[in-house]
Structure P
């Protein structure tokens, strides 16, 4: 959903929530109805971190691609991340039923079985294998207090 501060200032799209969906026999998965308008008629799907897929609206992808490519000729880490995400990107049209086709190489990268979770994570959407998502979220929930403390310490040091 998109929020408006004033008529001339728009806040970025904010995707939130998690939804369970299944892949059909043709490697298509339905995007949550709440996300479709903001994602638009065509999206960019790419390899993400933690072995999930990232799905971006085209406008958000353009900004992300510029940010990533700024590091693409620097350090080995920057080059590697650029190759992972930029070379792995694929444009997918959203069909009339709200589905996108996920290429085999991306589905293999994220170990996606039939049952998946689609999670809204700020300016992007993530697609996870359902079992991997459950394991990941249990670990995050277990360590959330520690993460919050580390982030708070890092923010205090930056101030």
Structure Q
């Protein structure tokens, strides 16, 4: 059973890393997702071979993503953690926040570039490139504005 669990965790880690996610975050989420009971940071760290501090930091990240939540169990003084089993919701939420963050960086930069290109000899060349980038930004914004519809279409 542990071998199957470890292989599933590794598959989740590989998928997560291919999407640009932190390896440790993926390991902890996958471990909790595959667990049939709430676990403490100490239990998670011991099983995955991580320090309790590293586990705690990454659990906070997972909490921010709504990927895990704290639960209280009688007889325990510290919280235990369980995984949000709606993986699709977590992925879509993370995708949306990641794209929004990048757009918030790129859009002002694009405006700045458009203003400063006036003196360029190759103005037409740059205008064509900027137009393609702006079309991509518009498509990404359209996707973000309609992400709920996308989720419904994929159910």
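Comparing FRET efficiency 1/(1 + (r/R0)^6) of positions 38 and 102 (r between Cβ atoms, R0 = 35 Å, to 0.05) across structures P, Q, the highest value is found for P. Across the set P, Q, relative contact order in percent (Cα under 8 Å, 6 or more apart) reaches its highest value in structure P.
Computing distance in nm of label points 7 Å out along Cα→Cβ at positions 78 and 126 across structures P, Q gives 2.5 for structure P. Here distance in nm of label points 7 Å out along Cα→Cβ at positions 70 and 86 was calculated and came to 1.4; which of the structures P, Q was it taken from? Of the options listed, only P reproduces it. Could you tell me which structure in P, Q was used to calculate helix-only ellipticity at 222 nm (-39500 (n - 2.57) for each DSSP H run of 4 or more, over all residues; to 500) as -23000? Structure Q accounts for this read-out. When mean count of other Cβ atoms within 10 Å over residues 46-53 is computed for each of P, Q, the one that comes out at 18.6 is P.
In this comparison of P, Q, the computed figure 42, 17, 15 for semi-axes √(5λ) of the Cα gyration tensor in Å is attributed to Q.
If log10 I(q)/I(0) by the Debye sum over Cα atoms at q = 0.28, 0.35 Å⁻¹, for residues 94-133 alone comes out at -0.91, -1.11 when worked out from the coordinates, which of P, Q was used? The read-out was computed on structure Q.
Readers should treat all values here as calculations from the given coordinates under stated rules, not as data from a laboratory. All values reported here derive from a predicted model rather than from experimental measurement. Cβ atoms are built from the backbone, for glycine too; each structure is taken alone.
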